[in-house]
Structure formats: structure tokens, C-alpha cells
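I've put the structures underneath this note.
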Structure 1
Amino acid sequence: MRPILEVRNLSKRYRIARSTSLREAFTELPGKLSRNGENGSTLWALRDVSFDVSRGEAVGFVGRNGAGKSTLLKILSRIADPTSGEVDIYGRTGSLLGIGTGFHPDFTGRENVFLNGVMLGMSRREVRNKFRQIAAFAEIEKFLDTPVKYYSSGMYVRLAFAVAVHFEPEILILDEVLAVGDHSFRNKCFEKMEEIRRRGATVILVSHDLQSIKRFCDRVLLFEGGHLVENGEPESVINSYLRLVGQIA
């Protein structure tokens with residue numbers, strides 16, 4: 001069976017602008033290059049990353065801050081373009097990459113449900129039909145007509161997660177969002193994620209909560225310095241990560 005996600009030799013480069021004083025701005029020649037041939041330095045957030053994900057699989061990404069995980073998720077979510085390499089996705093994708101992503105701060109929760117739903121690919125009719133389910137899952141009905149700029153981070157996540165999972169994606173991508181919120185709501189989210197998987201959907205989860213990764217994921221990918229350094233069974237890869245950060249010998 002063809003994988004639902006194929007990543008081939010994926011790389012992402014960022015150019016970091018060099019800080020320039022006012023005097024330098026007026027005295028340096030236009031287009032003067034630094035030693036590496038660019039106005040500043042180059043950061044490779046990802047280098048030659050390749051892997052597949054099967055339909056219905058739950059895959060965790062782990063690694064230190066700056067390892068390339070969030071950059072990879074942005075590329076998989078079509079928010080960022082790779083510098084080189086290819087990503088092939090064979091299914092409808094729903095992403096939740098950060099608190100408030102896709103929300104307009106001056107719009108109410110109700111308005112943002114429709115905005116976010118449409119951005120995820122739902123029709124307005126589909127959002128209307130699922131609105132009560134979304135509101136009930138988020139448990140913030142009293143605040144749906146309040147601008148979301150007044151929401152706490154936990155309220156943001158409740159509403160954004162509710163929209164993402166009721167979109168019924170074939171691939172659900174989550175980046176650290178379950179680190180916010182109370183214990184009971186996190187459990188509710190994992191139950192919903194398990195329900196999504198039983199329907200045959202794929203889940204990609206980035207989290208520093210290693211117990212959640214071990215509990216939920218079939219397979220774990222370890223990233224370091226923009227490279228995929230290990231891909232395998234959760235306990236083995238998590239132990240490699242703990243050795244990398246010096247928490248176990």
C-alpha cells in the first residue's frame with residue numbers, strides 16, 4: 001500500500017541577516033557580501049530528511065529545540081516551502097502548529113471557528129453542521145462571542161483543537177499544543193486522537209512530553225541539527241534522545 005506521506009531528501013535553508021550599523025549602511029557598497037557569499041549567514045534547519053508515514057499510523061517527532069521539527073511540520077502543512085527535496089501527501093491534512101494559529105485576534109470565537117474551518121478546507125455549510133460539536137468539545141460556550149484576543153492560552157488551544165479534529169482530516173499534525181491546558185482536557189484530546197486513528201487517519205505529533213509520545217505513537221523520529229538521526233520503535237528512540245540530552249548514560 002502506498003504511504004499517505006512521503007518525504008524525500010528534504011532540506012530547508014534560512015538566511016539570517018547580518019546586523020548593520022547606521023554608519024555601515026551609508027559607507028558600505030550596495031550588495032557587498034559577507035565571507036559566505038551572502039548578506040549574513042545561512043542556517044540549514046533541515047538537511048536531506050527522508051521518511052514515509054503509513055495510513056493510520058501515529059508518528060512522534062522528538063529532538064531538542066532548534067532540531068528542525070517545527071520547520072518540518074510547517075513544510076508538511078504547506079505553510080513553508082522547502083529549499084530542496086519533495087513532499088507528497090495523499091490525503092486531507094489538518095494542522096495545529098501553535099496557540100492561535102489561524103485565528104484573528106479581533107474576531108470572536110464563533111467567527112474564528114468559521115475562519116479556521118474554511119482555512120482547513122471545510123465548507124461554510126460543513127462548519128455550520130459541526131459547530132455545536134466543536135463548541136461542546138472546546139467547553140467554552142460562554143465565551144464564543146468574545147474576541148479571542150481576550151482568551152487564555154488554554155482557551156485558544158481548546159477551540160483550535162476542536163476545529164482541527166472535527167474537520168476529520170486524514171492526516172492530523174500537532175505541534176506541542178497539548179502542553180497547554182488542564183489534565184482532564186489533555187486526556188479528552190488523546191481520546192479524540194485515538195478515535196481519529198480508529199477511523200484510519202494518521203497522526204503526527206511533536207511533543208516534549210515523552211510519556212505521551214510513548215503512550216500514543218507507533219513510531220518515533222529523532223531529529224538533531226536538522227538531520228533525521230533515528231527512526232524506530234518509541235522506547236528505543238526516546239532512550240536515544242535522553243542519552244543525547246544527557247538525562248541517561
Structure 2
Amino acid sequence: MGAAVKTEAVVLRSLRYGEADRILHLYTATRGRVGAIAKGVRRSRSRFGGRLEPFFRLHIELHEGRSDLMTVTGAQTIDAYPALRADAAALDGASRSCDAVARLFETEEPHVEVYNLLCRRLALLDETARAAQHDIRAGEVAFRLKLMHAAGLAPQLAACASCGEREHLVGFSGAAGGVVCAACEAGSLPFGSAACEMMARALGAPLRDAPDADAAVLGQVERAIAATLEHHAHVRLTAASPL
């Protein structure tokens with residue numbers, strides 16, 4: 001006999017399956033990332049309504065049987081983030097944030113801090129949409145830095161990640177996991193002091209207070225994140241914002 005699971009979850013992705021069902025990718029507060037099937041959800045009289053769409057935050061009830069997919073047996077909305085859904089830029093930001101979580105935290109190992117961070121990111125995107133603000137790249141870069149930290153991949157920023165030198169830090173090495181000095185910079189990415197400062201401030205500040213920076217600095221930080229994740233987690237994320 002299967003077990004009943006009750007938890008909070010964010011719908012990362014929702015895929016049509018068969019004539020009336022959906023396959024859901026969920027990130028949960030207590031079970032990490034899980035897959036579930038919502039049977040009959042696409043019928044007009046489904047008791048779930050539209051609440052199993054991407055980016056909904058839910059109290060969800062699941063039945064865990066022998067299949068790799070759990071079965072959705074109940075769902076109540078915590079937050080639908082309605083303003084986010086009506087704004088193209090915020091919607092795109094939500095998609096990129098959920099995709100980052102799905103790729104970097106793909107197991108059922110619980111990370112409640114990641115779940116809370118994702119919920120906070122969606123709430124801030126909803127606020128951004130209400131205020132008609134569309135420059136969301138800095139927030140996405142800061143979000144990815146915090147995900148990287150939660151994954152145990154916090155970058156070394158105070159000294160050269162290769163030799164420990166504290167001066168003449170001119171590059172960033174994904175393989176070394178941080179900034180590198182002039183003597184160790186071979187094969188590293190260009191990484192100026194402004195990018196290093198932005199990265200340090202973003203890691204230390206709440207997500208709401210993510211520091212802004214110009215496009216060149218954000219590009220350096222984004223490339224540093226990408227190099228670290230590709231080398232150490234074998235994960236390649238989509239760009240933090242549309243090109």
C-alpha cells in the first residue's frame with residue numbers, strides 16, 4: 001500500500017499527458033524535486049482547476065506508490081502570483097528561475113532553504129510586475145549565486161583560489177572555484193573588481209536587496225557562475241536574461 005505525502009510545493013513545469021492528464025515537475029519543501037501525475041486535470045470539471053500550472057505555490061497532497069511518479073490527490077493554492085502571469089518579462093524570469101532549480105537540484109534530497117529561496121524569487125517577480133519594472137537580470141544573477149551557495153559551491157572571493165594570493169586578483173576560474181591572481185590567471189575568465197564586489201554583495205544581501213550593476217559587470221558574474229556550475233556540477237543553465 002502506498003504512502004500519503006503532504007507538503008508545500010512549487011510547480012516547476014507542467015506537461016500534457018494522454019487525453020486529460022498532466023505530468024508535473026514539483027519542487028517541494030520536504031522532498032526536494034519530485035515528479036507527479038495529475039489525472040483528469042485537463043477536463044473542464046476537474047476539481048484542481050488551473051492551480052497545477054507552472055509557478056503556482058501549493059499545499060499539495062500526493063500518493064506515493066510503486067511508480068516513479070507520485071499521484072496528485074489534493075492541492076490548495078498558497079500563492080498564484082497573478083501579476084507575474086500577466087507580465088512577459090516577469091514570466092520569463094520565473095521560467096528561468098524554476099529551470100535553474102530543476103537543473104541544479106534534481107534529486108529528492110530536501111533543501112528547504114532552496115524551496116524558500118524559490119518562493120521568495122517568485123514573490124519578488126510578482127512585485128516587480130505590479131510595479132511595471134522589467135529590469136530583472138540582476139535579481140536572477142543574485143538568485144543563481146544563492147543557489148550555487150546552497151549547492152556547496154560558494155566562490156572564493158577574498159584570495160586567489162589557486163595559490164591564496166590576496167592581491168592582483170584579475171580573473172575567475174570555474175575549475176578553481178573563485179578569483180585568481182595574475183600568476184594563476186591562465187585559462188581564467190576576465191573578472192574585474194566591480195564584478196567581485198557585486199558577487200560578494202549579492203551573496204551577503206537578502207534577495208530583495210540584490211545589488212544592481214551595469215551589463216558588463218553582470219555579464220562577468222553570470223559567466224563566472226556558469227563556469228563554476230559546468231565544471232563542478234556538470235550543469236549548464238540558460239542565460240539569466242534574454243539576449
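FYI, it's all coordinate maths here, none of it is from the lab. Owing to the predicted nature of the structure, the values given are computational and were not obtained by experimental measurement. Cβ atoms are built from the backbone, for glycine too; each structure is taken alone.
I have 26 for relative contact order in percent (Cα under 8 Å, 6 or more apart), calculated from one of the structures 1, 2. Which structure is it? Among 1, 2, the structure yielding 26 for relative contact order in percent (Cα under 8 Å, 6 or more apart) is 1. Which of 1, 2 yields 2.7 for distance in nm of label points 7 Å out along Cα→Cβ at positions 41 and 225, as computed? Of the options listed, only 2 reproduces it. Given 20.1 as the derived value for mean count of other Cβ atoms within 10 Å over residues 57-64, which of the supplied structures 1, 2 does it correspond to? Working through the options, I get structure 2. Ranked by distance in nm of label points 7 Å out along Cα→Cβ at positions 65 and 177, structures 1, 2 are topped by 2, which has the highest value.
Quick check: 15.4 is what I get for mean count of other Cβ atoms within 10 Å over residues 9-16, calculated from one of 1, 2. Which structure matches? Computing mean count of other Cβ atoms within 10 Å over residues 9-16 on every structure in 1, 2 gives 15.4 only for 1.
For the structures shown (1, 2), distance in nm of label points 7 Å out along Cα→Cβ at positions 129 and 161 is largest in 2.
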